[in-house]
Structure I
Amino acid sequence: MRGREDEQGAMLLSITPDELVPRNHPIRRVRAITDEALKALSPAFAGMYSDIGRPSIAPERLLKASILMALYSIRSERQFCERLQYDLLFKWFLNMNIATPAFDHASFSKNRERLVKHKVAEQFFAAVVAEATKAKLTSDEHFTVDGTLLQAWASLKSVKPRDDDEPPPTGRKNVDVDFHGQRRTNETHRSTTDPEARIARKGRGQEARLCFGGHVLMENRNGLVIDVLVTQATGTAERDATLLMLDRRRGARKRVTLGADKGYDTRAFIQALRERGVTPHVAQHTTKRRSAIDGRTTQHEGYRLSQRVRKRVEEIFGWMKTVGGGRKLRYIGTTKNQLWATLTATAYNLVRMANLYAAPA
């Protein structure tokens, strides 16, 4: 028998979003870890705001909203707030009632400077990593590092000579630009849209784009992100960022190993690792040159194991670019993109930890 499409009517229901989210939904494990990490940051949040004035959006909700944007591949704050108005799972994750209206998307931009100033994203990321360490999900001896190019939110049409004071053209938005016969380099040209972006390409014969460098330090036990860094895309950015992440993340001066691809096989970098007490498990680069990694390192089984495990770092970049929306960055400058990268890496860790908690022993 054919059913009828009855007209919707207003109803009074005594129901909460928690009752509508399935008990076995993976987001429940993610929220439990998130709430535990944010609970430790309450004193830091208290110091960010004045005791007088109109109450603003709770920083916990802004951070949890950023996690949802990464988990559900939402491309903008405006789109997230539109969905928050009707998505009950989102309201449940943010501890909101069904009838509570969504906050305005401008709350993100108004509070972004405050989050950056107080390094809130970094503290949130560290709190999640601390939860993983407490659960014995991380290794403190074996690590992997890798870098990638992140396409900037700027077009090559915005690249102009550094000494060009001519104002940008008005009228049509997508103007025609002829670069034929011009040689553009980062020393002589820069983007007027994002001056911090640099012209780069992944390899010979590939297209040059305005990019930033993205760098990840991964622990080898379960593939969790230990540190993430966004830098300008220079020729030495990967090696410089690695040393910086090692210096700021290592605790006691104990011997550790670091896996990496052959792009890190330079004598200066290997020497810098050894001076820091780090055993370089770097892939050998022997094409028309001599590798800085000799038989003293490659003869051990640990070296071969690191070479197998280090490929898992590509899963992190793949997730951050596809699910996390980092195929093309949304923001201008390294500071705002660093905020995005830190929160997206936090979301990745939360997903990994939730899956590990659910896996059988």
Structure II
Amino acid sequence: MKEYILTPIMTPATLNPNGHGDKPVVARKHPPRQPLPRAVLDPTKPMLKLGLDVHLDFTMAVAQEEHSNPKPPRKFGRAELVAQVRQWVGEGIQVFCVQESCGFGFTLHRELEAAGAQSFLITPIALNGARKTDKLDARALCLRLSRWLDGNREELKPIRIPTQTEQRRREGSRRRKFLQRLIRMLANRGHGQVAEDQHVQLPGRWWGARNWRKLDGLDPWVRQRLEQLRELILALEAQVQGLEAQLVARLKEQKIPKGLGEISLVTLDDEVCDWGRFNNRKAIGSYTGCCPGEHSSGGKRRLGSIDRMGNGRVRTILVEAVWRLLAWQPGWKSALKYRARLAEGAAIKKKTVVALARRLAIDLWRWRTGRATLEELGWIAA
């Protein structure tokens, strides 16, 4: 028979072996941990470290053998660099490469790995202070890589590389935003053309079927210019509608929170790539870039504006979604503690919404990884 030693703070819930009163404990399987890229060292093979400053036309490379001084910079073409790495690997040398992530994608990274090298990417950083040249950057990357391989984990922060499937999947939501920007540019050009030539203000969606019929009184030359813009806008809108249909189809038969929006959720899924990549709430909170900046010294602590160090696309969608959830999810548990601040002035309310954007990312991470249900988060399904 089990014996309990009663204390004044004990409740029926604490006496239950499950710790949850009469509610049974539900075992939940969390996604396996996804560690960031790490180097695999073979002490029996010689080591070659490459710092790469990548451009479209060429790559500036600085090589270091073991712990010797770095060699002079050398310029490679992409195919030439991959062939040289393949030759080194064939000679029994373990090759480590590092480059900054940029707008050139991950093609070179994947080709280097296919050639047998261990390739790592980091976020762009200031490598040489006020001085910046391709040669200096490549040398600085090589030296950082060397210290990182020696065990100093603060020298480099390798990022997670999306798979080609993930990379192409998120292109749908990014292309949608790009096409929407083009539509706004063409629409504004039409507004400006009519205002300049006829001193007339066009209606909002002047290219729509109803508004277009009202523009018969414009000068024929101006109307012809508008008709050319209208054809482009209608073609782009057709592409946007097709993309949106494809994006929404991914959430078929899924319950989503009311007010979040299907397009917003799909875009967040595409940008994050895999919610299971984050091992704790601090990681997903930092990824949003909504963490406050800090300047503290001694006994003084001062928090500033958000650091904006994460994914800007994710941050924008989260802030937009918070405004909608505040209207459609009155029981959202993360927002209840901020209710008093939300009732204050406009400036405080905007800051509170940004703070809630970080909380929203954490709640979405908990929901998408099975750590919490919609009901546990205080959300109503659409």
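Points to keep in mind about this one:
- At a computed 1.8 (distance in nm of label points 7 Å out along Cα→Cβ at positions 142 and 246), which of I, II: I
- Structure (I, II) behind the derived value 14.8 of mean count of other Cβ atoms within 10 Å over residues 190-197: II
- Which of I, II leads on distance in nm of label points 7 Å out along Cα→Cβ at positions 206 and 230, largest value: I
- Answer label among I, II for the case where semi-axes √(5λ) of the Cα gyration tensor in Å, for residues 134-341 alone, calculated from the coordinates, equals 36, 19, 14: I
- Origin of the derived value 0.95 (FRET efficiency 1/(1 + (r/R0)^6) of positions 222 and 262 (r between Cβ atoms, R0 = 41 Å, to 0.05); candidates I, II): I
- helix-only ellipticity at 222 nm (-39500 (n - 2.57) for each DSSP H run of 4 or more, over all residues; to 500) derived as -12000 - corresponding label from I, II: I
- Distance in nm of label points 7 Å out along Cα→Cβ at positions 46 and 70 - highest-scoring structure of I, II: I
- Source structure of the calculated read-out (relative contact order in percent (Cα under 8 Å, 6 or more apart), 13) within I, II: II.
- Per Kirkwood radius over Cα pairs in Å, the highest-valued of structures I, II: II
Where a number appears in this text, it was derived from the coordinates with a stated rule and is not lab data. Keep in mind that this is a model prediction, so the values were computed, not measured. Cβ atoms are built from the backbone, for glycine too; each structure is taken alone.
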